[in-house]
1. Of the structures 1, 2, report the one carrying the highest value of distance in nm of label points 7 Å out along Cα→Cβ at positions 36 and 52.
2. From 1, 2, which structure was distance in nm of label points 7 Å out along Cα→Cβ at positions 68 and 92 = 1.3 calculated on?
3. Comparing 1, 2, where is distance in nm of label points 7 Å out along Cα→Cβ at positions 28 and 44 highest?
4. Matching task: 176 is the computed value of volume of the Cα convex hull per residue in Å³. Pick the structure from 1, 2.
5. Given a computed value of -6000 for helix-only ellipticity at 222 nm (-39500 (n - 2.57) for each DSSP H run of 4 or more, over all residues; to 500), which structure among 1, 2 does it belong to?
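Every number in this text was worked out from the coordinates using simple rules, so none of it is lab data. As the structure is a prediction and not an experimental result, all values here were calculated from the model. Cβ atoms are built from the backbone, for glycine too; each structure is taken alone.
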Structure 1
Amino acid sequence: MEENNDLKLESFSIHTAKYNTLLTKKFKNRVMWQPTDLKMVYSAIPGTVRQIFIKTGKKVEAGEIMLELEAMKMYNKILAPVSGTIKAINIKTGERVPKNFLMVEFK
């Protein structure tokens, strides 16, 4: 049996419990989870921007329709996640956007 010198026990915490375990290289190189920033609106799926109902500097209420995104022959209304003022709109009508594209930013 070959011995791998790269493997060693490491401390790993889940909530308040601590474990000593072997962590894979893939696990160590993973993208770390970060909490969602509600002031940044990303596209959940790729699609085409059909209509934009907001303008930079406009105040919007949570739940207000900001834009319409066509994906898989369906029109998806993108709602404001929070109340606030629009800082930037990074899309244009007719533009195709990929998944996880930053579409709208709030102040």
Structure 2
Amino acid sequence: MNQAIKVIAYPVKDLEAAKTLYSKFLGLEPYADSPYYVGYRVGDMEIGLDPNGERVVSYIEVADIESATQGLLDAGATMHQEAKDVGGGMLIAQLVDADGNVLGLRQLPQ
């Protein structure tokens, strides 16, 4: 699973205030702007604002989310959120390491 981090999602309490701040910080407007997620493309990375998030989560892209999930479980991670479709066929899953850090997996629509 030699992948680069593709998305970092930040939990925010006030999405509109966070959007103003991050637009200024990143020097660009979001490409995705909805009540449940705001996303910015910065090079080949995405910075996301998640009003329902609990922790910062970094996601890597995987070809097979079930296989990648099982590999991390076998390596000692525990399940935080099973794979789910977040729209348009994109799947995400979250696992937790022994220190409580959340690891995200993202599978693009096929």
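1. Checked 1, 2; max of distance in nm of label points 7 Å out along Cα→Cβ at positions 36 and 52 sits with 1.
2. Here the read-out was taken from 2.
3. 1
4. Of the options listed, only 1 reproduces it.
5. 2
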